[in-house]
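Here, each number is a calculation from the coordinates, and none is a lab measurement. Every value quoted in this text rests on a predicted model; they were computed, and no experiment measured them. Cβ atoms are built from the backbone, for glycine too; each structure is taken alone.
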Structure 1
Amino acid sequence: NTAEEAIQFTRRIPSPAFKIILDVKAMCSMGKPIADIIRESWPAFAYFHANDANLKGPGFGDVDFVPIASALKEVGYQGYVSVEVFKFEEGPEVIARQSLDYLKKTFA
């Protein structure tokens, strides 16, 4: 499903607490810049998954997180950014450390 479809679904539930999660890997297949999806989806999301289209952590693939971080700051997102990984060849400690280092630099 797209972010737009998820937002339409949440509008059926009359609660300001019912929000979506944006996921970088999923947004990679939506056919538009991820930063634009973030701007268009605000304030309908309450959580953010940082990952890559290659199913690894941020900084392990081709996704440029600089415009993503800029868009999150631009809309005023104050929530969590979690690292979601599906391929663990490098090992969990390496993935966690490198992903965190990459995100710290990107969001600085």
Structure 2
Amino acid sequence: MLFDLKLYKETYNFLLYIYPEIKKFPKSDKYILGEDLKKTTISLLSNTILFSKHKINTLNQIDTDLELLKIYVRLSFDLKIISFKKYEVISKKLNDLGKLIGGLLKHNL
């Protein structure tokens, strides 16, 4: 079942964490970089749902979404939109998701 899938749970928890952080972005960044962060996280969650039904067909898209999120978070840090501490926390969450995705890729190939 979908809700038992650890990747779904971790992605959903990441969305819950990142959403309030995006609200703190400066107005000039909230509607561009913040929206991209939100949309890509939601895409990751959507593709996780698809994965539960179609397996390998969506794993590559999930991995791509994760890479985009890492880029957006790094950009947010480099532009000094998020603090180093927030960057560390978010990066750890993304790395944990990456380990789950990597395991699924290995298992399903």
Check your understanding: Of the structures labelled 1, 2, which one yields 4.9 when distance in nm of label points 7 Å out along Cα→Cβ at positions 14 and 54 is computed from its coordinates?
Key -> 1
**Study point:** relative contact order in percent (Cα under 8 Å, 6 or more apart) - structure with the largest value, from 1, 2
**Key:** 2
Review point. For which of 1, 2 does helix-only ellipticity at 222 nm (-39500 (n - 2.57) for each DSSP H run of 4 or more, over all residues; to 500), calculated from the coordinates, equal -12500?
Key: 1
